[in-house]
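Nothing in this text is a laboratory measurement; each read-out follows from the coordinates by a stated rule. What you are looking at is a predicted structure, and each value in this text was computed from that prediction instead of being measured. Cβ atoms are built from the backbone, for glycine too; each structure is taken alone.
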Structure P
Amino acid sequence: MAETVRIGIIGCGGIARGHIQRLLGYGAEICALVDTVEANIERYRNDFPQLKAAATFSDYRDMLASVELDAVQINTPHAFHYPQIMDSLEAGLHVLTEKPMVCTVRQAKDVIAKAEETGRTVLISYQRHYQPQFKYIKEKIEEGLIGKVTAIAALQGQNWLRGTAGTWRQKMELSCGGQLNDSGSHLLDILLWTTGLSVDRVMSFIDNRGSEVDINSGTTIYFTNGALGTITVIGDCPVWWEDFTVWGENGAIFSRNAQMTVALQGEKPFEPTDLPEGSDPDRNFLDVLAGRDVNHTPPVCGLRGIELCEAAWRSAELGRPVTVAELG
């Protein structure tokens, strides 16, 4: 890998701005921009002088065929992630993709296999893996601070129904689902990543609130280690709100709107101050390609998240518990 990583941006909507800022700031070279709306491309070319010489395309396949790149960064609607990831890997490129990685368990397994076959990196932009709060929770659980995990409870409330009205996020053919695999996928991912738990089976109920995709959902989980879990995602909420709690045999960690409290058996609850240093997926991606770090959001995280999400969708549809083993 050359010292300067050459990257093509696939999808120039609003979420691309942060990635472009960070990648350029870390020394990457953005060689190409892809979007079906020319105005989106021109906005970034005008806002970032470094992009004036970047090649532009309406079809990512034309970029793959004509521009010398080391990697791509993907910001498109969820339904497009799978073909864009697979084609980019086939072209010998590393991939940094927005969440969710893909829309089905079968697709996730294909991506993992293709990444292994090509020897290329796939890294998912789950920024919580790099945030001090969640790094702390993961580290303390791994160290055994609260003992064996016995239960989790997670809740996310967001005015998602109104905030995304009329956009691709509420069109099933483009989003593949509603809040559960959109902003809700952050919640699903982080509870699995911090705890290290694996899902055995799921029972879920879903209310679409008049949309064609899931808006409100309540899910109960039985994990392979015997732990229990509940996830509530409310897309029809007047404010942003999030609770995340992990109980263990010796204590619990409570997180409410990014404020943490640790409660250990026989001790006074406390707010931790010894948080690890934070980072972000873009920096990690470039560090992985340079051999300076390991991948902290590998494609297996995308698989575990879509396993939980797909099991919840299927459970709600069938009206019964669904096991991960049933999925494709």
Structure Q
Amino acid sequence: MARQIKIVRTDLELECPHLDQALRATGAKLVLLPDDVTEADLMAETRDADLILMCYTPITAKVIENTTQLKGIVKYGVGIDAIDIDAARAHKIPVVNIPEYAESTVAEGAFALMIALAKKLVPIHNAMQTDGWAWPTERWMGSDISGKTVGLVGVGKIGKSMARMAGAGFGAKVLGYNPNMPQDVMHAAGVEKCDDLQEMLGVCDFVSVHCVLNDSTHHLIGADELACMKPSAILINVSRGAIVDEEALLQALKDGVIAGAGLDVYSSEPLNQTDHPMRALFEMDNVILSPHLTFYTNDAMQRLEDETYARCMEVLEGRPVTVKSKDPRLTAQENGVIFKD
């Protein structure tokens, strides 16, 4: 009797009903694990797994080295910083992500945060709920985006979508910091390339973070960078929490170094109001907090589930897995992958 294929999907809180149904329809055993699964329990379940699907749960070297049947790791999402890529490569286990399902979606989420902060929509809404009306006093004075300067830290797929919305859409000047991207590529996306991050930050009215998290971008925006920003500037981060030094950001917001922040990501997730190091953010009316959901729309989730299923079937059928990302950690793979131009 043939051995039953085993698939482990972590982060069951992110519901993927169509994907789960399709995988079960192949005859495979699908095991769903919660976001807070321990490494020991994860190792126990993945030891004989053929395929691991993960979104946020760390897939460590210990987890990878403990497996006996593993044929691939699929990140159903974009960021791969939670996967030990080196360990996977050493064991010739291909790793793939789904980089194209939500470029405009996440950019729209970032832009929504930016508009809401610029127009002070949340405190005005709260005042309406409490008092029934708000008169045009200094407290409610908002800001235009048209004619202002928007700085992008990272100009990949999502950053380019953000540039289109800010520039062609709202008539803002768009600057970008992306050291490895040629000037002509950025220019074609409507972005003026900046080589010095601090200089760019100093002239921006809005700054939106869209780079990947790796060793070179960890705390890329720290106390020194925040100090370069205008007191009227607003920071948006929908990428990864650790790209920003969050303690420095919290202090900058308390001290009025910058005017506000819109955050969808945090170094430690989930956020909470009791013992999280960033819990003071909940008390700030110049901050909008989102629970890592800028990607979460019907359209994007359909694309995510379809693409994830396609990658899973490549793994399970023994075909090379299609890597669509340009991330060098993925493009350096040599076993069991093909690359989309």
- Note on the structure: Matching 0.35 (FRET efficiency 1/(1 + (r/R0)^6) of positions 22 and 190 (r between Cβ atoms, R0 = 35 Å, to 0.05), computed) against labels P, Q points to structure Q
- Task: Figure out for me which of the structures P, Q the number 21.4 belongs to, where Kirkwood radius over Cα pairs in Å was derived from the coordinates.
- Result: Q
- One of P, Q was used to calculate FRET efficiency 1/(1 + (r/R0)^6) of positions 206 and 270 (r between Cβ atoms, R0 = 30 Å, to 0.05), yielding 0.70; that structure is Q
- Task: Rank structures P, Q by distance in nm of label points 7 Å out along Cα→Cβ at positions 70 and 94 and report only the one at the top, that is, the highest.
- Result: Q
